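What follows is a set of structures to go through.
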Structure 1
Amino acid sequence: MRSAVIGWAKTLSRELAGDNILFNNICPGRIDTERAQKLNKARADRLKRPVEDINREMAAEVPLGRYGTAEEVADLIVFLGSDRGTYITGTTIAVDGGLVRATQ
């Protein structure tokens with residue numbers, strides 16, 4: 001996660017809170033998207049290995065043992081945009097299956 005982006009969210013959340021505007025960061029990890037699959041294919045081609053092996057190895061690095069889905073990221077976005085997320089602002093939330101070990 002980028003410190004500048006995290007700081008920017010904190011600054012914007014403080015500046016816009018008086019207008020009841022919430023500002024958060026969402027940091028997706030390994031999400032099963034067309035782009036992720038293209039990157040894995042390129043890596044497999046470069047290493048001259050089956051793409052299935054690369055997919056399996058990359059997923060194994062995630063503590064949950066799998067890629068996330070676009071729906072899992074969307075669920076967080078929907079929550080933050082709902083009436084249930086009205087006291088969450090200036091935060092950075094990783095949707096990464098536990099991959100990033102840093103606290104921020």
Structure 2
Amino acid sequence: MSLECKGCGAVYKGSVSPYSRFVTCPYCGSVIVVPTTIGHEITTRQGFSIEEFKTFLASRGISTFDTVSGVLRLGNQEVTVYEDGTVSGPKSLKLRVEKWLHQFMSQK
């Protein structure tokens with residue numbers, strides 16, 4: 001899927017979380033709405049809430065998630081969970097957190 005900025009016309013080439021409703025243009029700072037296509041109909045995605053994700057993790061017994069920084073620590077590893085639902089960090093923990101994100105978003 002190609003996303004084009006309405007502000008400057010640049011094509012967005014960054015990563016897009018499956019739970020993102022928008023991304024920011026790196027050139028002009030404009031908001032680019034991320035559509036999702038169902039058949040021929042375009043709808044906007046249901047958004048990711050970092051606060052609700054913290055509650056989901058707490059229900060699983062995980063209390064080491066800081067919503068302000070987005071840092072989730074498990075043992076000696078940590079990943080960062082961003083407001084748009086993307087995750088960065090070591091691959092082993094990143095894959096586990098992405099699985100939890102998928103489970104969390106499936107319940108919404």
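Rule-based calculations on the coordinates, nothing more; no lab input. No experiment lies behind these values; they were computed from the predicted model shown. Cβ atoms are built from the backbone, for glycine too; each structure is taken alone.
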Thinking only about distance in nm of label points 7 Å out along Cα→Cβ at positions 34 and 74, which of 1, 2 has the largest value? 2
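Compute Cα Rg over 2.2 N^0.38 Å for each of 1, 2 and report the one that scores greatest.
Looking at the calculated values, the largest one is 1.
Ranked by relative contact order in percent (Cα under 8 Å, 6 or more apart), which of 1, 2 sits at the highest value?
Working: 1: 42; 2: 18.
Largest calculated value belongs to 1.
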helix-only ellipticity at 222 nm (-39500 (n - 2.57) for each DSSP H run of 4 or more, over all residues; to 500) gets -8000 when computed on, of labels 1, 2, structure 2
